[in-house]
1. Please state which of the structures 1, 2 yields 15 when relative contact order in percent (Cα under 8 Å, 6 or more apart) is computed from it.
2. Computing P(r) over Cα pairs in 10 Å bins from 0, in percent gives 6, 24, 32, 26, 11, 1, 0 for which of 1, 2?
3. Among 1, 2, considering only FRET efficiency 1/(1 + (r/R0)^6) of positions 60 and 204 (r between Cβ atoms, R0 = 25 Å, to 0.05), which has the greatest calculated value?
4. If FRET efficiency 1/(1 + (r/R0)^6) of positions 84 and 284 (r between Cβ atoms, R0 = 30 Å, to 0.05) is computed to be 1.00, which of 1, 2 is the source?
Structure 1
Amino acid sequence: MTSKRMGRQTVRLSNPPSIAGHASVVGKKEGEGPLKNSFDFISNDSLFGEKTWEKAESKLQKQALAGALDKAGIPASNLEYIFAGDLLNQCISTSFALREQGIPFYGLYGACSTMAESLSLAAMAIDGGFADWTAAVTSSHFCSAERQYRAPLEYGGQRTPTAQWTATASGAVIMTSDGPGPYITHITTGRIVDQGIKDANNMGAAMAPAAYHTLSTHFTETGLPPSAYDLIVTGDLGFLGKELVLELFSRDGLDLSSNYNDCGLMLYDLKRQDVHCGGSGCGCSAAVLSGYLLNGMREGRWSKILFAGTGALLSPTSTQQGESIPGICHAVSISTTK
């Protein structure tokens with residue numbers, strides 16, 4: 001088992017799981033952005049036909065999972081484990097979405113890093129020989145997140161320039177032990193990094209040090225330079241967080257500008273759509289991955305991607321008590337070849 005370890009935080013999967021199916025579901029604003037043609041379903045109704053924002057978010061996950069299963073060509077009963085989560089207290093959007101599926105379930109919370117976290121665990125379950133079919137699912141909803149973390153929309157509070165827009169979106173990925181790819185080949189599990197940032201409206205600054213630490217660790221422990229990847233994607237640091245990551249790497253003499261981007265900047269048009277510093281939320285990176293990125297790999301646009309989900313580990317309680325915001329980042333290497 002130790003032969004799979006490449007260092008303190010990185011593992012190389014000896015039996016890389018294949019991504020058999022993936023699907024993305026988004027709301028109206030996301031469907032008006034630059035990636036609109038890569039999503040499987042775009043809803044013009046932010047409630048998705050439901051009575052509450054929280055039920056709408058559960059609907060997002062149901063649709064994304066159903067779409068991914070359909071592409072994989074399997075029924076839900078084939079799944080041996082499902083790893084999923086969201087931003088809400090006790091992950092209610094996820095548990096309510098999946099309560100009728102009858103699938104062994106691990107509920108996860110990694111804030112906006114949850115898609116990378118769920119991918120990591122779902123892939124390791126297959127590589128370890130514990131399953132042949134697993135799923136990773138994540139979602140967020142602008143209105144449900146605003147109600148929990150800030151204030152109900154009716155309050156009409158002003159957003160600061162450094163604030164980001166929580167995506168109304170969900171992504172689902174189905175993995176299997178045998179298939180034509182793309183494959184998950186390496187995983188670098190992040191550790192909590194806290195630089196003392198306390199502004200809950202500046203999560204990019206809070207998460208950027210964690211992204212830098214995990215990416216640096218990945219390059220060191222795998223021996224791969226940043227240029228080994230066609231694309232390195234964080235999610236979701238937004239404009240400010242991305243600039244901080246580029247600055248931190250420039251101090252090490254590394255220029256990531258040619259092949260690095262952030263899901264929070266890719267999902268929206270910052271000049272045309274009012275999202276301030278960009279997108280955020282569990283569903284942001286999940287939808288970008290399950291739509292634009294994996295579609296691009298299948299179309300031959302990229303052969304090797306490093307997907308690094310970033311999360312701000314705060315809660316309304318911790319913010320009100322004046323706590324700093326810890327950050328986390330998990331990196332997943334995805335390749336068209338084993």
Structure 2
Amino acid sequence: MASYQLRMFANTTDANDMTNTLIAAFYHFADVADPTALIETLRRAGEAADVAGSLLVAPEGINGTLAGAPTSLRGFLEGVRADPRFAALRWKESWSEDPPFLRLKVRLKREIVSMGAPGVVSPETVGEYVPPEEWNALIADPDVAVIDVRNGYETALGQFDGALDPETGSFRDFPAWVAANAPMLREKRAIAAYCTGGIRCEKATVLLRELGLPEVKHLEGGILGYLEHVPVERSKWRGECFVFDDRVSVDHNLRPGAHELCHGCRRAISAADKQDPRYIPSVSCPHCAAEMTPQQEARRAERARQSRLAAERGERHLGARQGKPARSD
């Protein structure tokens with residue numbers, strides 16, 4: 001991006017921006033020949049706009065979730081879109097009463113979403129986009145395999161009716177699941193993939209099309225786009241949607257959900273989980289208690305103690321990671 005475009009990112013917060021924090025989730029596949037230079041440009045621009053969050057840059061594009069004052073954050077994104085490589089950039093907006101991120105992180109990655117398969121993701125290689133308004137009719141067809149390409153800790157909070165759950169621990173596990181289930185998938189008329197915001201299902205459809213499946217489709221805008229455009233009374237979504245920030249989950253109205261985060265293992269926990277005797281605030285939960293070594297338990301307990309001390313001083317403990325790591329793999 002040229003220097004004149006950077007001026008668009010300057011912080012222009014006004015009084016109307018101070019009520020809530022705007023959160024923008026976005027990604028865009030593009031050929032980035034100079035990712036290191038782009039990282040420096042985006043970091044300087046983000047700091048000027050006073051936005052926080054995580055932004056990943058790779059040779060295949062950008063992927064981020066950022067938060068800030070509405071005018072400044074939108075100005076930053078419009079500036080990114082002024083770069084011809086990202087002219088078609090779109091983002092999803094939601095709101096938080098409190099800032100969900102402490103600082104801005106702009107990092108270099110091999111992939112903007114890690115499937116272990118860097119390659120070309122383009123309109124020519126991905127599956128067919130299905131608008132949220134047409135999704136219900138598609139997944140109601142019993143001859144369509146609906147695949148949730150998210151990870152197990154996400155699918156546990158909510159899914160679409162009838163979706164297949166690969167129960168992966170990482171998006172890198174998805175290719176192996178596809179290989180193992182290819183015979184079943186070939187028996188279906190079509191494949192319909194979905195994820196949180198659209199990035200993983202776009203990349204997943206490239207892999208699925210390589211199997212020679214004739215109709216590979218995916219939900220445009222992901223779950224978040226569906227929740228934004230489809231009324232609750234017509235919804236085929238059940239539960240809450242895991243998100244990669246301090247909100248942990250959102251409901252159908254895109255408001256913060258009922259789940260919290262285990263600050264030991266970073267998994268989402270429900271009210272029922274907190275009644276379990278294995279739940280120790282900021283240390284362990286039913287999901288991770290059996291996985292811990294005594295050394296890990298001691299480290300988590302010390303981190304919790306430092307966080308309490310910081311809170312007593314009116315500070316936020318920087319050593320306590322926020323939310324699930326800011327990535328969707």
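1. On the way: 1: 26; 2: 15.
For relative contact order in percent (Cα under 8 Å, 6 or more apart), the value 15 is produced by structure 2.
2. Values: 1: 6, 29, 38, 22, 5, 0; 2: 6, 24, 32, 26, 11, 1, 0.
Value 6, 24, 32, 26, 11, 1, 0 for P(r) over Cα pairs in 10 Å bins from 0, in percent corresponds to 2 out of 1, 2.
3. Numbers: 1: 0.55; 2: 0.95.
Max of FRET efficiency 1/(1 + (r/R0)^6) of positions 60 and 204 (r between Cβ atoms, R0 = 25 Å, to 0.05): 2.
4. Working: 1: 1.00; 2: 0.05.
Structure of origin is 1.
Each reported figure results from applying straightforward, stated rules to the coordinates on display, with no laboratory input. Note that the structure is predicted; figures quoted are calculated from it, not measured. Cβ atoms are built from the backbone, for glycine too; each structure is taken alone.
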